[in-house]
Structure 1
Amino acid sequence: MAEIETVDASGLSCPQPAMMTRQAVLRLKSGTIEVLVDTATSRDNCAHMARANGWSVEAEERPEGGFRLVLRK
């Protein structure tokens, strides 16, 4: 089973979560990346950036608050 890269951007405000996600996307080229963010704005910005780079995005609310995105390519 392939390893999942985790980008924990909890507690950070934009544009930091999107920049961290972009770095992971460019570094990995393919695979699975889990992104943890606190706000809907960060969720949307990270998802938009990932899709623009050819990754699929699934997003869900976390029970403790915030969002979890799973990027796959």
Structure 2
Amino acid sequence: MSDVIVDAEGNALVPREMLDALKARPGDLLRFSVLSTGAVIVRAKNRSITDLAAMLYREGQRAIPIEQMAP
């Protein structure tokens, strides 16, 4: 757990250990979601859809056109 002080302009500095845990790098977007309980979830939006490109590939398996995929 880390404590952060909010400055007069409403800015808060995210601690390095939190950025490391999120694998956040300069230029990454951090998305904050507030739950109904008041808890806050922080996610680093640092993955691209292209990172998933070969996720389903299996050696020897033929590709299926999008038109043949079930809705």
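Every read-out reported here was derived from the displayed coordinates using simple, explicitly stated rules and does not represent laboratory data. None of these values were measured; they are calculated from a predicted model. Cβ atoms are built from the backbone, for glycine too; each structure is taken alone.
For the read-out relative contact order in percent (Cα under 8 Å, 6 or more apart), a value of 33 was computed from one structure; give its label from 1, 2. Walk me through the numbers before you get to the answer.
Values: 1: 33; 2: 17.
Structure 1 accounts for this read-out.
When volume of the Cα convex hull per residue in Å³ is calculated, the result is 76; to which of the structures 1, 2 does this value belong?
1
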The value -11500 for helix-only ellipticity at 222 nm (-39500 (n - 2.57) for each DSSP H run of 4 or more, over all residues; to 500), derived from one of 1, 2, belongs to structure 1
Mean count of other Cβ atoms within 10 Å over residues 10-17 - structure with the largest value, from 1, 2 = 1
